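What follows are several structures.
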Structure P
Amino acid sequence: MSISTQNIPLNNGIKMPVFGLGTWQSKSEEVKTAVRTALDVGYRLIDTAFNYQNEDLIGEVLEEYLKTDRVKREDLFITTKLGSILTRPTDVGYSLSESLRKLRLSYVDLFLIHIPLVLKKNDPGNLFPMKDGQLDHDGNVDFEGVWKEMENLVFEGKAKSIGVSNFNASQVERILKVARVKPVVNQVECHAYLQQRKLENVLQKNGIVIMAYGPIGSPGSSAMLTVPGEAPPPVLLEDPVIANLATKYNKSPAQILIRNLLQRNLIVIPKSVTPSRIRENGNVFDFNLSPEDMLTIERIDKDLRMFKFHIMINAPDFPFSDPV
């Protein structure tokens with residue numbers, strides 16, 4: 001089965017590709033090369049965000065491929081997210097309108113609340129205002145009000161599906177209590193060292209799928225992930241269990257890690273700007289890990305976050321103080 005043909009049904013009946021390209025920290029020409037490479041080898045899910053500041057670059061490539069019929073719009077699945085300076089009811093519509101303008105699209109397939117955080121909007125050009133070493137938040141998030149506006153975008157046809165990202169279980173439950181349109185996914189950090197089994201159980205009961213970012217442990221982002229004064233996290237790609245399985249299956253450690261998540265029926269979006277790695281990451285549909293090897297990987301779970309989000313720990317809705 002090829003990359004472009006494997007899908008998962010969402011709770012609204014829409015089918016979503018199980019595998020795609022993450023584009024966090026991908027800017028300038030490198031993100032355009034990454035998206036072109038991904039589309040050429042069969043990726044159809046592209047994940048971006050208002051906060052990533054690369055939607056305009058991705059939009060150039062999408063327009064290029066759509067105008068030349070290299071891909072059809074109905075075969076693409078484009079995800080973007082609400083800006084963190086715009087996580088308030090009055091700004092939800094503007095956030096998506098700006099994203100659609102930059103992406104050169106009339107709708108997105110999935111629109112997510114990026115993180116349960118609302119930042120001050122003193123300077124609209126500053127997406128990440130800081131104060132005393134922390135992101136300068138603007139109080140509690142109006143979850144119910146924001147979600148209502150997200151739903152309105154579905155009713156208007158500007159977003160086919162909506163969901164959340166970086167939400168803990170209680171925050172998801174809070175959305176579900178008021179939802180006319182249920183979230184279809186929760187995009188969270190998920191990999192062999194942070195397997196999110198408890199959160200997965202809660203989400204499954206409501207038909208919500210985990211969309212896994214950082215699936216190979218984000219080896220290229222250690223400087224941003226390390227908390228000052230803390231030792232750097234272990235490198236998941238160098239774990240001996242994963243290395244042994246890579247040898248057994250004649251695959252790379254990254255391919256083993258991605259395949260493990262796919263066999264858990266999760267959606268996986270590894271980020272890369274290197275064409276050879278983009279191709280390698282997608283070459284995971286020609287083998288299956290045995291049940292015994294899936295269990296072996298399950299045993300190396302450390303409940304270890306690589307993304308600490310330490311610069312927002314003082315925000316009132318900081319999601320990772322909750323164990324699930």
Structure Q
Amino acid sequence: MTSFNNSHFRPFLLTGFPGWEPSHPHISIVFCFLYLTAIVGNGAILVVIWEEQTLHEPMYLFLSMLAASDLGICATTLPTLLKLFWFNVREINFDACLVQMYFIHVFSLMESGILVSMAFDRYVTISNPLQYTAILTNSTIMKIGLGILVRAVLAIFPAPWLIRQIKFCKANVLSHSYCLHPDIIKLSCSDNWISIITGLIVIIFTFVMDSLFILLSYLKIFIMVLGIASHEEQLKALNTCVSHICAVLLVYIPMLGVSIIHCFGKYLPPVIHIIMGYVYLLILPVLNPIVYCIKNNQIRTHVLRLFQAK
């Protein structure tokens with residue numbers, strides 16, 4: 001079996017919807033609409049929060065971080081997707097694939113860390129509203145944001161280097177129109193257990209731990225809310241968490257779905273795996289601005305004012 005060492009890597013081949021190649025230009029219209037929605041929505045949130053001094057509060061600053069990471073995912077995946085669906089260019093250079101993989105996972109990991117910070121923000125808001133701005137100062141928020149960025153960069157940093165140490169054989173067809181770590185590892189024909197174990201450790205100490213911290217935060221929030229005597233005040237307190245809960249569900253439900261299909265969906269049609277991959281990467285950037293515009297009156301008012309001015 002022919003193998004390719006770390007000095008002679010072949011290009012990978014991206015995959016759209018196998019068998020539907022003649023319809024790729026039409027399918028691309030759907031993706032263009034989704035990407036346009038994500039870019040305009042998240043961009044509008046960033047502009048509004050930047051320009052409106054009244055929105056320079058912890059909750060909105062964390063929301064701006066989430067919008068920035070969503071835009072990062074869009075900017076990272078859009079070029080190869082359009083190249084494939086518009087021009088049927090499937091090849092992607094090995095190093096370019098590693099770079100794309102790195103940034104996709106960095107931005108995904110940042111999203112998870114930001115959601116944990118937003119859960120802590122909601123906890124402080126409800127448990128200690130009088131000290132809210134004293135606890136979450138601008139300096140503290142900047143340090144949290146920097147910590148989220150550094151954690152993501154360092155956690156994913158070993159992955160490209162480890163992949164360059166393994167050998168690849170004749171198989172070089174990826175499952176999506178972008179590069180993901182498990183997808184690349186699957187094509188190797190040498191001992192890749194170090195990359196697999198490293199990826200598993202990163203998942204456990206990031207996404208799994210983050211989900212537990214979010215669950216713990218909301219458990220404490222619900223306990224405190226139940227201690228409020230007035231039913232109206234209970235609903236008012238919980239209503240401040242709805243947007244964030246939706247954002248958490250938009251991240252972790254597709255992630256769980258992709259994991260379940262990857263483990264137990266061997267006999268499902270390949271198109272199901274492909275669609276779930278797109279849902280996992282696109283559902284949060286597309287729906288997150290919509291959820292916050294619907295549920296948050298201040299964001300909705302300022303966004304509408306921004307577009308009316310334009």
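Any read-out appearing in this document is the output of simple, stated calculations on the displayed coordinates, not a laboratory observation. Treat the numbers as computed from the prediction; the structure is a model and nothing was measured. Cβ atoms are built from the backbone, for glycine too; each structure is taken alone.
Looking across P, Q, the calculation of distance in nm of label points 7 Å out along Cα→Cβ at positions 174 and 278 that yields 3.7 traces back to P. Could you tell me which structure in P, Q was used to calculate relative contact order in percent (Cα under 8 Å, 6 or more apart) as 28? Answer for the origin of the read-out: Q. Given a computed value of 21.6 for mean count of other Cβ atoms within 10 Å over residues 190-197, which structure among P, Q does it belong to? The read-out comes from structure P. Here percent of Cα pairs over 27 Å apart was derived from just one of the structures P, Q, and that gives 41; the source is P.
Each of P, Q could give helix-only ellipticity at 222 nm (-39500 (n - 2.57) for each DSSP H run of 4 or more, over all residues; to 500), but the derived value -24500 comes from Q.
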